[in-house]
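FYI, it's all coordinate maths here, none of it is from the lab. If you're wondering where the values come from, they're calculated on a predicted model, not measured in any experiment.
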Structure 1
């Protein structure tokens with residue numbers, strides 16, 4: 001089972017999950033799974049439709065907000081804001097290593113008005129360095 005790393009009390013980041021990990025996520029209390037990995041990035045990894053089917057069968061909400069290596073769009077940040085505002089319980093976001101998921105969470109939290117210093121500290125506590133996106137976080141928080 002992957003290591004679900006707490007970004008906050010109700011949001012976790014993870015490296016690529018497997019289909020059995022969906023059951024483990026449910027057992028851990030997760031209510032929503034967010035896939036931040038584009039289909040085809042790693043052909044041997046479970047693709048979006050497979051994870052969605054497994055999540056649905058387990059009674060979990062599923063959202064795909066794929067983040068490629070070209071960066072983050074405002075629509076992707078807004079989609080994550082929507083997930084965070086509307087989730088009915090803990091959220092697990094995953095990608096290849098958990099970094100893109102953490103970056104997207106950090107940008108969404110900054111856009112929601114959270115303090116970038118606190119976001120940075122929470123990410124660091126989970127083992128993720130958000131310094132590459134800190135200017136974007138500051139810009140979103142200042143809006």
Structure 2
């Protein structure tokens with residue numbers, strides 16, 4: 001894949017250490033530069049600190065503290081982050097996530113839209129990498 005490592009940076013936000021390890025290993029062997037966070041609060045802090053934003057975010061939904069839905073909403077409503085594609089990687093069914101997002105949107109003036117991709121855990125590595133590569137090509 002062409003481009004330097006900064007353009008291939010992926011922020012992985014997941015509270016499970018095993019899942020972060022799986023995703024970072026998969027990303028590294030596929031030529032990407034993973035950066036990790038344990039929850040939405042840490043993920044947003046890392047984004048605020050980064051000079052060069054990641055080209056993609058892989059986000060879990062169910063996490064303690066600031067969960068994935070809240071972080072996703074912030075990403076899609078803050079102009080600085082709105083264009084970064086997000087792949088939701090979660091044990092929560094897509095229908096439940098979209099319903100919750102719809103409920104949150106009902107009480108906010110700015111609406112959040114569907115993520116670039118939604119992959120239920122456990123993801124097949126090939127499907128996940130295919131979605132990641134596709135997001136970087138867009």
Calculated from one of 1, 2, relative contact order in percent (Cα under 8 Å, 6 or more apart) reads 29, and the structure in question is 1
If Cα Rg over 2.2 N^0.38 Å, for residues 27-66 alone is calculated for 1, 2, the one returning 1.15 is structure 1
